[in-house]
Structure 1
Amino acid sequence: MGQWHSSRASRAVNAAPPAQEDQADLPANEGDDDIREQEKRQGAIYVPFYGTSANGHNSSARGWNTFGLQANPATNPGFVFNDFHFAQQCDNIVTRAGGDYYCSLDSGWSGNGGDPFGRLQPEPSVFTSFSPVLKGLADHLHSKGLKLGVYVLPGAFEGDQDVTIEGTNIRLGDVLDFDQPGYNLRRSFKWGQPGVQEWHDSVIKNFASLGVDFIKIDFVTPGSPDAGEDLPTDTSMAVVNYHNSIQRLAPGVRIDVSWKLDRTEPFFSRWQASGDTIRTDQDINNGGSSTFVSWEVTQRAINNYRLFINEQTQNVTRHGLPIRIRPDMDNLYTGNPASVSGISDVERYTMAITWIGAGANLITGSDMTNLDDLGRELLYNDEALDVADFTAQFSMQPRNPADGGVAAKQLQAWVAGPDASGTAVVVLSNYGPDLGQGGFGESIQGVQVVGVSLDILGLGGSSWSVRRVWGGGGSGGSDHTDVGVTADTVSASLGPGESVLYRLQRQ
């Protein structure tokens with residue numbers, strides 16, 4: 001488990017050169033060599049940073065989402081998709097000052113048809129314990145310092161086409177696009193037509209009256225691969241319309257845009273101008289399994305974050321500009337023992353460390369009624385959440401230990417910051433052999449020394465105090481301890497699936 005090394009002798013040397021980057025990693029006419037040459041001239045690497053999101057948020061969401069228990073019912077056979085059990089799960093969320101904590105309801109909370117204005121309406125059979133329907137649950141959550149999230153899809157129900165959009169004399173069906181595929185009982189809109197924005201206004205006004213604080217917009221295109229049916233070609237304007245409505249009618253409501261969306265232009269700018277977080281992967285849970293997630297798919301999720309942040313750091317036209325939309329890497333499944341989570345304890349640490357380092361949503365899908373001691377540590381430890389507050393402003397980026405490249409690697413280093421006060425975060429990882437979706441294609445066995453120079457991390461020329469926040473104890477010493485001062489190298493002995501999280505302070 002994560003042994004700390006401080007001498008130059010422990011640096012990783014003679015590693016293989018980085019594999020050729022995926023084409024998606026780098027925009028046209030940009031590449032590692034150009035970026036590294038610029039870094040040499042600057043004497044440091046570019047430090048990516050997040051800014052205020054389109055709907056006014058300066059950090060990612062935290063909390064709990066229903067989907068893991070919905071898709072993996074064997075993980076908690078007693079869970080029923082209703083407001084009593086939503087509250088039972090969310091009442092176990094531990095909040096802390098400054099964080100936005102949500103109880104987020106996924107698909108199934110609403111009926112298969114709209115109200116008299118064609119707006120989503122709660123499914124009455126789901127909401128029987130708190131009154132009034134849905135708002136009673138929202139009131140309960142708000143009383144505990146939590147917020148309510150719901151799930152929506154672009155478009156309106158085809159079966160509601162004869163209703164009139166609230167506040168207009170426009171028939172809903174006249175602004176639905178029947179030239180695009182119907183999906184999930186819905187039709188997309190004729191974007192830009194009179195009545196389309198008004199329909200979104202009516203939905204958000206109704207949500208605000210019900211106490212909704214967060215909407216996840218799923219099945220958005222271009223994106224949402226492997227949906228199981230043909231989707232409309234481009235529903236990105238749904239995000240824009242919902243954002244417009246929120247600005248005027250419900251300021252502060254969050255938008256999460258899902259899933260695995262096209263991040264080329266003009267779409268990335270559209271997501272940034274309208275959403276707060278963007279799903280970088282597909283669903284990562286083991287649908288229908290007795291456990292929540294696999295390590296193979298977790299490797300994939302980590303690589304998809306790497307692709308996201310590389311698009312920011314490897315494109316010099318984005319340098320100096322805040323990243324206004326933070327990543328949603330999908331639900332964290334770190335709260336339950338391996339027999340339920342599906343990943344080992346060291347892998348649970350790595351999942352939590354990576355999600356925190358990325359500045360991603362910290363919304364868990366774990367069974368909150370069955371947390372073990374490690375699960376509580378990984379969800380609620382104050383020092384780790386202090387790091388999350390930092391990485392919500394300064395996202396981590398990959399730095400290949402051998403040469404500072406940004407390729408996918410089994411043995412990987414990451415750095416976030418430094419900020420103006422001289423604080424930085426470093427993550428070292430041994431992801432274990434690539435199980436098929438990790439992007440690195442390596443199969444290095446056993447415990448390995450993962451070492452990286454401060455120069456490669458962009459931290460050269462200074463001494464840094466190093467504090468071990470997480471790594472699971474073992475040969476690396478206790479977590480939450482100061483481990484020394486370094487002016488040259490950070491390194492650790494890490495077994496397969498293991499990571500260590502350090503917080504550094506310039507001396």
Structure 2
Amino acid sequence: MPHLPPLGLPARRRLAGALCALFATATAHAGGWETVSASRTYNTIPVDSDDTVNPLRGYHRWQNQELVPQAAPALDAFRRYHWRDLESVQGQYTFGAILADLKAARDQGRKYAFRLRMMAGYDDGQLYAPAYLAGNASCLHGCGFWADSGAASGKTWVPDWNDPFVLARSRALLQALAQAIAASGNGASIAWIDVGLYGQYGEWAMRKSVYANRPAGIEEAGTDTRRAIAQMHFEAFPDQQFVMFIPYANRDALHYALLEQAITSKPVGLRADCLAQAGYFRQWTDHPDDWRQFADQWRKAPFVAEFCPFDSGQAGPATARAQASEFHISSVGNANFALPKPDNQRWLSLSEPERHDMLMLGREAGYRYGVDSTWVSLTADGQLTLAATFRNSGNAPTYEPWKVRLEIVDAGGVARWSASVPVDLNSLAGGAVTTSVQSSWRVPALAAGSYGLRLVARDTSSADGQQRRPLAWVSGERDADGGLTLLNLRSR
């Protein structure tokens with residue numbers, strides 16, 4: 001048996017061509033494998049030139065838009081839907097748009113995220129809840145009211161969030177949608193679900209001024225109501241990834257969702273709707289004791305964000321980049337800026353420094369997993385040993401079930417043998433943290449010929465046909481599919 005090196009291999013940075021031959025020896029034997037003992041280090045792609053596209057990190061497709069140029073289309077897409085478009089008549093649902101968008105995402109190799117809304121903005125004279133809800137006799141106080149701020153553009157319909165009938169119909173909507181998605185067979189293609197319905201745009205924020213002249217009996221949403229709206233989401237989709245909006249006024253509902261409830265099988269993440277707005281996070285940094293209980297949630301569940309609209313000259317890109325770094329935001333909607341401009345002019349309307357910050361935001365957000373070094377030993381009778389060091393140089397971990405596999409592949413790229421490598425990528429939280437592992441296996445005899453030995457991180461979710469493509473290592477030597485070929489083997 002060859003002498004095994006220690007687990008903590010050094011992460012040298014040298015030219016890949018020279019490293020391929022470093023310490024390598026090979027001896028031919030009649031039958032079995034050519035013996036190998038080879039060490040190698042790998043080059044991490046510098047973050048300022050890293051255009052790696054991976055799931056649930058960097059930018060996601062937002063409302064069918066991807067405005068910041070990327071090396072490849074995003075692997076997650078997000079859309080939002082008004083309740084009125086899903087249930088025009090009580091109990092009669094039309095989920096065709098959501099189901100079609102979900103299927104399209106699956107067909108395009110993406111996963112899909114969404115939010116339901118009972119309101120949009122203010123003063124537009126629009127009813128975004130179903131028409132049957134407004135003034136329904138089953139409600140105690142008409143299910144809501146039209147708030148008049150005096151704006152020429154119109155009034156705002158505000159639901160009576162606390163009304164039992166409004167809550168019951170909201171719960172029925174979510175349950176019906178869950179059943180429709182389950183029947184479609186595409187439920188495993190959901191990336192996350194926003195806990196929505198309540199507040200402006202379903203983002204859990206309301207102007208107090210709209211209640212200035214509210215009808216008797218109608219009040220702002222109470223603590224129990226907010227908890228109930230979160231709970232009905234969780235009960236409808238208990239096995240999906242949820243994210244929860246972070247307005248400070250909702251800290252009790254956040255406490256329930258993140259720290260109390262045991263309905264969801266996955267920890268609930270966070271959601272910010274106003275990235276790039278200076279001072280937005282002061283609602284929490286000004287209350288450090290309150291924030292402390294949620295500050296580390298990013299370690300186990302994603303923090304997702306979208307921009308507050310900004311134009312060139314407003315410091316939005318630099319602010320967003322700093323916020324994403326400080327609060328460990330993993331994924332940002334790739335749109336919703338420079339709104340006065342036509343879509344094809346929005347990106348170019350930003351200055352060169354602003355475009356740089358926007359590109360860097362996408363590169364820095366979320367995980368960046370790479371392989372620092374490997375040592376491989378293979379004996380003639382097939383005893384294979386791997387020692388490897390992995391690194392996450394990003395700002396957050398992954399939250400999906402990636403498993404690292406060591407694979408022996410033939411000339412056509414077909415895996416003829418594979419084994420699990422005992423490394424937990426989810427535990428590498430970022431900040432250049434590393435971990436080293438070492439394992440041995442007995443490799444069976446294979447047909448004579450040359451083979452590649454590869455490290456590949458694969459999605460282990462059980463849904464047939466809805467697994468992610470392999471995770472792309474941020475190693476300069478990676479293969480076209482994102483995996484990493486360590487060296488070539490030869491069976492005699």
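Each value in this text was obtained by applying a stated rule to the coordinates, not by laboratory testing. Source: prediction; values computed, not measured. Cβ atoms are built from the backbone, for glycine too; each structure is taken alone.
Below, the figures for the structure above:
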| read-out | value |
| --- | --- |
| Structure from which 1.00 was derived, FRET efficiency 1/(1 + (r/R0)^6) of positions 55 and 79 (r between Cβ atoms, R0 = 35 Å, to 0.05), options 1, 2 | 2 |
| Comparison of 1, 2 by relative contact order in percent (Cα under 8 Å, 6 or more apart) - largest value held by | 1 |
| For mean count of other Cβ atoms within 10 Å over residues 127-134 computed as 19.5, the structure of 1, 2 it came from | 2 |
| Label whose coordinates, when distance in nm of label points 7 Å out along Cα→Cβ at positions 63 and 479 is calculated, return 2.5 (choices 1, 2) | 1 |
| Among 1, 2, structure where helix-only ellipticity at 222 nm (-39500 (n - 2.57) for each DSSP H run of 4 or more, over all residues; to 500) as derived comes to -7500 | 1 |
| Distance in nm of label points 7 Å out along Cα→Cβ at positions 103 and 295 - structure with the largest value, from 1, 2 | 2 |
| Among 1, 2, structure where semi-axes √(5λ) of the Cα gyration tensor in Å as derived comes to 50, 24, 19 | 2 |
